[in-house]
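Presented below are the structures under discussion, each in the form of structure tokens.
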Structure I
Amino acid sequence: MDVATLMFIAYRAMDDRIVSAMREAGYDITVAQARLAQRIAEDGSRLVDLAEQAQVTKQTASMLVAALEQKGYVERVPDPSDGRARLIRFTAEGQAAADHARELVMAVEQEWNDHLGPPLATALREALTSLRELVDPYR
């Protein structure tokens, strides 16, 4: 099996576990919504930036943000640096959800680190970080 497929399998396993645990905790969120929400900057993000980072169309990003907004997880506010633009940012409920998701991610990562052992876990993180520098323009 090629390396990209192996990485994808691990990525999807993480997605599925986190979204399932989020739902069990009472947060109504889909995988697509979670992927977009994890890219919202602390001080808010423009829709076009979220779409680009999530590698979806602006229309898809808009639909996902609208669903998150309807659920009370995000809000659109004026961008202080550009009066014509709007920022998407977490509401208090959305921030609580994001914080919970981060805790879940850290727990799964710890499980993986325990399984791999410190040397292999460190090497994996370093290798993936190096690959990110090669392929990710949003780093």
Structure II
Amino acid sequence: MRPLPEKAVSAVSHEQVLALEKALVAMPQVEITPVHYFAEGLYAREILIPAGTCLTGKIHLAEHVNIISKGRISVLTEDGVKTISAPATLVSKPGIKRAGYAHEDTVWTTIHACEAETVEEAEVALVVGTFEQFELAYGTKEALCHS
């Protein structure tokens, strides 16, 4: 198992992000339907986040690229909350669970080096549901992903 990466933990505690997520689940939900793209050795997931939406992301096992191609969103990053206006590109480290608030309709795409051929394979290879699962699984998903 590889050592956990530096900056895998955000400036805001895991407990705070999870508390926000718990509060959000109790509210009316916005339907966000991802669009999935597969290319040789790559998987991309694109979502449209409607203006006024507060959301949390998944915990990723590998470093990946994020592209914000439309809109403006405030996002919890490893260095605190930043407001990002499109066009923008950033890299996420493994183990980050982001939270965000879309000030405008925002298009967000994550791009992963991954040999998965289905959405289900990509989900298994790329994300986990809890920080405990991240700590157990980090470094064990190399069969489908190149990190």
Structure III
Amino acid sequence: MDVLMTLGDGAQVFRFAVDTAAYQSLSRRTEWRWPAQDRLWSEPARQFTGRGTDEITIEGVILPAFRGGLQQMKAMRELADAALKDGSAARPLMLTTGYGDVLGEWVITGLEEEQPVIGPSGAPLEQRFRLTLAAYARDTA
């Protein structure tokens, strides 16, 4: 199985792979805060106040009849809901690319699902997903 990316670690891990939940695109948006202060008879002044949010959006397609089955979307939701089940504090998830680049700790902030093709039994033959992640910054103090 060609793994494109993993989210999580240990017992709680989701693998995005070529033959299961393959993603077609990954976009990342990082912000830096430079608020403007208006000045009389001059251009606004800007001051760097720190790094802003860092978000990744992963879009992909699952073909349940091909490989991986219908449980893949459920597995993504369970990974996001893990803290709700065992009563423990929510924790961030490690994000690692298939080529070994560790992207750090992230939290799931959204999951969208679309089922554009439905089979005769009502089960989806195709599932499209959009997973939104936000970087988790640990306190340094």
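What follows draws every value from the coordinates through simple rules; no lab data is involved. Please read these numbers as outputs of a predicted model, since none were measured by experiment. Cβ atoms are built from the backbone, for glycine too; each structure is taken alone.
Who wins on distance in nm of label points 7 Å out along Cα→Cβ at positions 13 and 37 among I, II, III, i.e. which is largest? Mind showing how you got there, number by number?
Values: I: 2.4; II: 3.9; III: 4.9.
Top value of distance in nm of label points 7 Å out along Cα→Cβ at positions 13 and 37 goes to structure III.
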Discussion item. To test your reading of the models, identify which of I, II, III gives 31 for relative contact order in percent (Cα under 8 Å, 6 or more apart) when calculated.
Written reply: II
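Give the label, chosen from I, II, III, of the structure having the highest value of percent of Cα pairs over 26 Å apart.
Values: I: 31; II: 22; III: 37.
Going through I, II, III one by one, percent of Cα pairs over 26 Å apart is largest in III.
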